[in-house]
Every structure is written in C-alpha cells, then in structure tokens.
Structure P
Amino acid sequence: MPKTPQAIRGTQDIFGPDAEAFAFVVETFERVRKLYRFRRAEMPVFEKTEVFARSIGETTDIVSKEMYSFEDRGGESLTLRPEFTAGIARAYLSNGWQQHAPVKLATHGPLFRYERPQKGRYRQFHQIDAEIIGAAEPQADVELLAMADQLLKELGISGVTLHLNTLGDGDSREAWRAALVEHFRAVKDELSEDSQGRLEKNPLRILDSKDRRDQRFVADAPKIDQFLSEDARAFFDAVTSGLDAAGVKWQRAESLVRGLDYYRHTAFEFIPDEGSEAAGKLGSQSTILGGGRYDGLMESLGGAATPAVGWAAGIERLAMLVGDKSEPKADVIVVVENDELVDRAIAAIGKIRAAGHSAELMASGSPRKRFDKAVKAGAEKIVAFDIRDGTEHVRIKADDHARGSIEQLLG
C-alpha cells in the first residue's frame, strides 16, 4: 500500500472547533467592516516578484529570505503574496481606483512566507486587512484604529492595549534617521551582526531589536520627538485626541518603528497586556494586529504620491484568542422514522432551510433509534415523519410558538 502523503511543514488542516473559531473571526471582521463602510476587495494570490521587491524592500528579510518565488512557463518571476498591502497598492494603480479616492478597502485570505513555523505562525497563514487610500487627514488613522478596537472587542478579546508612535513626516524622519546612524555608529562593534548590517540602510530597525547586545544602546538613542516638525506634531496630536474622543485606549511606544522609508506618521500595534490571558495564549508572538501610515508606497510602484494607512491581523492568532467555538447545533432536526417517507422529509427540510433555519436530516441507522438520537444531539425542535396504521404521521417536538411556525411552514 502506498504511503499516505502528509501536509507540508508550516501548513495546517483546520477542522472542528478550530475551524469554527477561524470562521467566527472572518464573519466578525466582515460585519464590522460593513459598519465602517469598507469596500470588499480581492486580489490575486500571486503577483510579479517586482511588486513585492519594490514595495517591501529588497533588503528586508521578507524579500531576501521568506518569499515563495518561481518562474512561470514564460520565464517571468512570480511570487506568492507574503502580505496584502503591496498587491492592494498595485491594484489601486493599475485599475484606476484613484477615481474612488479616498477609498476604504478590506480583504482577507491566505499569505505565504518561508519562515520557521511556530505558535500561531505558519508558512501558509491567513490575515484580515483594512486600508484607507487617498486620505491624508489624521481622522483616517483614527477611524482605522477605532475599527480595529471595535473588532477586537466584538471578538471578545480583552486585556489588549493599542501601542502607538509617530514616525514624523519625511523631513522629521530623515533628521531622526541621521541622528540614529550617528548614535549607533559610535558603538557599531558592540551591536549584533544583524544590527551592524542595518546601521546604514535601515537604522530604525535597531530600535525594535530583541537582541540584548542592541537593547542596552536603544534606551538612550535619540527619540523622534526631538525631530518632529510642527506639522508632524500637530498630526500626531490630532490622532491621539481623536482616539480619546472615540474611547480607544492607547499608550505611547517610542521604540515602535517601521523600517521602510515610505512609512510616515502613525505606527501602531495592539499588544496583550502583561499577565493577561491573551499574553499567555500567544507566548512570544505578542502582536495581535499592527499597521501604520505609508504615504510613500505608491511612488515606489511608479504612481503619484498618495497618502494611505492600513493594518493587518493574523486570523490564526485571533482564533487562538476567541475561545472554544464548537459547531452550533441545528435549529431543526428532521427525522425519518419510516424509509418510505425519505422524499417527504427531503421536501420538508428544503422548506425549513429556505425559511432561514439551519436543519439536519437524520435518515440513517435504525429507524426506531433515530428520534432518540436527535434528542441526544440537543435539538430543541424535531420534526419526525412516520407511518402509523397505514397513514403518514408527522410528530413535532418544540414549544407551542415554534410548533405553530413549523406547522405553517410545512403546510
């Protein structure tokens, strides 16, 4: 007998309560995005490799180490999407979505990165994603963050705080970057190998390094507030006051950064509070949802300068936090106690489902045991078809109101 193939490392087959929790996250996201009037968007699972190389940055780990890239039969390099934003930006430019600006977009689906599988992180994983493109006002950041906060609350996830920082405008960021290079260059030989490599190209990434060799020099590194222009400071003040007005709790996180040059102003992450249940479930993978403003991205793809802000969250990680979501019980179970009435039962269950009720047909096994089996399944409403004394008999187990509704439905 041939050996049964196994799932590829870093992928997963989702079933049972895990699948129900996954679906609950997606369904809640879809409901909340409609409340905020975000439009649904779908993009290809693969793009030209240059879409990600130009937008994410060729020096990043994602592009240099983690992308699933391949040549198609025409010799063109294609890549399975490792994130959503680059593909959304490409779609915005190539499809003329500028005519809808500002446009609020939401999507979800699978992403792919070749990295070490760990708790809540896979090589094929899934994210929900929300973006506002073409809106330069800080109110767009506030709305996006309020939406994320409401989503987490409606998922029932507590013990989580919004960590917030500003990266300033272009001039502020460049002045800060230069000061960081000077600061870390003085201790270059004592930094980790990764940070030594980032020093000239991406010094902001050193600030969120987890390596102890780097952390001792981060505490006294120059802070962005020293370099903020008046406009950049006013933007951040408008975001924080808007969050206060919206009732979104936040705390300042000065070491929270985004390394790529096209990020501006707001950067944020929702992180479980220390000692919370969420922190215990996620372990070292602490960020639940994160994003920021990326006003310079469209230019890297050949478009005009376009303000934009967005966030993404891993569905698997959110599903770990929503608790047990067992498959819901059927509203009605239709039981066939005499096999001659199978077609009659099929017609009845069709009417029940058409009326918007979930229903299950029980027509296998011993006919005498089917009704008891339906009772044990926990159904509050049971419709049983039988033949007694040569006459079709319909038995309904339900309260008086439900009984009347079912009788009317079945005619």
Structure Q
Amino acid sequence: MLDLLVIGAGLAGLQAAITAAQAGARVRLIAKGLSATHWAAGTVDVLGYAPAAEGAAPALVQRPLDMIAGVPAPHPYSLLGREGVASALDSFVALTHELGVPYEGSANGGNLLLPSPVGAPRPAFLAPRAQRGGDLSRPEPMLIVGFQGMRDFYPELIAANLNKQGFAARAAFLPLSLLNSQHDRNSVQLAHGLDDAATAARLGAELKRLLKPGERIGLPAILGLANHLGVLDDLRTQTGAVIFEIPTLPPSVPGIRLHAALRKHVEALGVRVEIGMEGIGFHAEGDAEGDAGNIQWVETSTSARPLKHRAAKYLLATGGILGGGFNSNHLGRVWEVIFDLPLTVPQQRHQWFQPQFLDPQGHPVFRGGVAVNGDWQPLKGDGTPVYRNLWAAGGLLAGGDYIQERSLEGVAIASGRAAATRLLQAA
C-alpha cells in the first residue's frame, strides 16, 4: 500500500510529494488537471500587500518575512512563523537552482517590483532569473519589445504605463515572422520555437539593432522552454544588455517551466504522477461513534467504473474556490468537492461579496476555506480532526485571500512542506 496519496498537482501538492518522497515514503500524486502555475506570472509571492484597514487601500509590503509574525490566525503563516516560511523558501530556491530553473530574490530580502503585463509595478518575493532583470529599482531605462500580430502582449501599453509612474521606457516592434512562419501562434508555441539556436540568433541580431546605449530589454515571456537559460544567456551575449521577461496573459510560459521541472524531479524520486484524475468520492471508517475515523480510499472518475486509490495517509491540495477545490450553488452552499470538509466560507449568497467589485477589503467568499490545527489536519466545528489520516495544504486553507494579498505561492510552498513533514511524523 502507498504511504501517501497527494491530491492536487500545484505548488503545494508538488512540494508535499517531494518532501515525503525525499524522506523515503511511497507516494503517488493525482490531480484533476493542470495547476495554477500555468496561469500565474511564474513568480513566488510571499506577501505583497498588508491587509487593508476599514476604508483604506492595502499597503505595499516592503519586507514580507518581517511581517509574518504579525499575521493573525487562522492564516497559515500564523502556524508556520517566520522561520517556517523562510526555511521552506530557502529550500525551494536551492531546488530550483539544482533543477535548472533558478529563482532569485532581492539582495536585501525585500519584495522585488516587476512590471506586470500592463506595466504596473507588481510585488514579488522570488522571481525566475529571466524576470529578475526587470526589477523597477534598477536605474537602466527599458526597451519593451513586442512582435507584430502576437496576441496578449502590448509593449506600447506597458511602456506608457511605466512612464506615467516615473520609470523610463519605450516600445518597439519586430515582425512575428522572425520567430515563426505561422501567424497564429500562442506564447507556448513561440517559446518552443526559440529553443532553436538559429531562431534565437536572428532575434538577438534584431534586438541589438534596436538597442540604445544603457538600455535593458524587456520581452514577452517566451524565451525558450527546454533550453530557456541557454536562450537567455545567448541573447544577453549578443546584445551586451540585460534581458528580462515580462509575463503575458495565460498560458504562462514561466509557470510551465517551473511545473515541468518540479514534476520531472518528483517523478525521479519515484512518485507516480497521474493527471486527469477527478476525485468524486471516498470511504472512511471509524472505531466508534464520534471517532474521527480513517479514510480507506478515494475514488476518481473513469470512462467505466470509478477507480479506487488506497493509501495509509492522504494530503489534500486541490485549491480553493478559484482553483476548483470548492464548488457552490445558487442556494448559497459552498462545499469542498472530495471529502465535503467543513468550510469557513459563508453559507449565504448575500455574504459572499462586498458591494464594490474592487473593494480593498476583498470578498469573504475568497477568505474562507478549510480550518486546520497545528498538525495541518482539517477540523470539525468542535476543533477536532475530521479524519485521522487526512492533512491539507495550499490555497484551500482558511485565513486569507491569497491572490489579493499576493501570498498564494508562499503559502503553497511553505504549507505543503510543513504538512508533509507533520504527516510523516504521525503514527
């Protein structure tokens, strides 16, 4: 029998599977589909904005780790503490360098400010090396280069918004045929094309022609997939300038690079990863009335009869209401989709949202989730574990609006590692 079944293939699930497999556990990972890494910017946000006071806008956080001690319960950071978060992030950075997708942070331990796909300053604690050169604290003016006909990247908009905020930038275009002979190509297909050395060389020559002395060059995040660092280094050598990527609208090439590297690593550790496994049910048995009980198996749907997955322990990392881990209906009910775990989400529709769409307080429906104890086990209303052999991590945890406060990846990495560590210690 498996020691652990991880449900969810996002950063939390992958981090948990890696932690458990490295400790010698027999692990399998199943997931309904691709993770949020494929849609996000590819950075690691730890805490970008402090919770807003009533009627005020959220405040930009300069040094996220220094704020951890003041984050109130039941936010996952209140369980992890500063050292728990910092240790998990250090381990993550070391792993990304080992896997060839290096992540880097600010030299002073503060948040980086990176240009968003529309040219807004975006706080991030860790960034892929290719995005690190876009830090807006750097003095060099920016040349934002796009490709005529490329979807979802608008260099003139980016440059105009950067200039409005005091960051020197100008826009330029190159023909899309420089990268691909076909006109309808998305960012992933263009990144595949740039793995070709000849294509990268043509791009480098054109960038050098456009460049003015002292500028750095911002490009859409398409600088290769399998040979990403080689493409980045080649362009920097050809132009003699700092080259950096700006995320595009989804799909996210930086996120795909990270997910592919982590998946390859977890499989090399002996973990079987199965995508397309939608959890639809489970069975648990208890020793006595009121006992927390043990989960015996989890069911996933197939074209024929449901498939049962059995393990000694289970870790749930399926995400919250935006990640598909929760569902809702028109009556106001919100539920966790596999185990129907108790949620802190309001169960009346009129309590889900604030009147204003961009309310600085955020919306209650996104702050609710699965409440856990110090061992990362989901809890009943009376504070006891729902099941003895179930743990939880990532965006489904109660306590924060992780997208609004820019903490989603930090919570996922740190809680995934912590939950796996605790479940390995459990009898």
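List of remarks:
- Structures P, Q were shown, and FRET efficiency 1/(1 + (r/R0)^6) of positions 165 and 309 (r between Cβ atoms, R0 = 35 Å, to 0.05) at 0.10 was computed from Q.
- Read-out mean count of other Cβ atoms within 10 Å over residues 317-324, computed value 19.2, structure in P, Q: P
- Read-out relative contact order in percent (Cα under 8 Å, 6 or more apart), computed value 23, structure in P, Q: Q
- If mean count of other Cβ atoms within 10 Å over residues 85-92 is computed and equals 19.1, the structure in P, Q: Q
- Between structures P, Q, the calculation of percent of Cα pairs over 38 Å apart yields its largest number for P.
- Among P, Q, structure where percent of Cα pairs over 24 Å apart, for residues 69-252 alone as derived comes to 59: P
- Identity of the structure behind -9000 (criterion: helix-only ellipticity at 222 nm (-39500 (n - 2.57) for each DSSP H run of 4 or more, over all residues; to 500), calculated), options P, Q: Q
We did not get these values from a lab; they are worked out from the coordinates using the rules stated. Because the structure is a prediction, the values reported are computed rather than measured. Cβ atoms are built from the backbone, for glycine too; each structure is taken alone.
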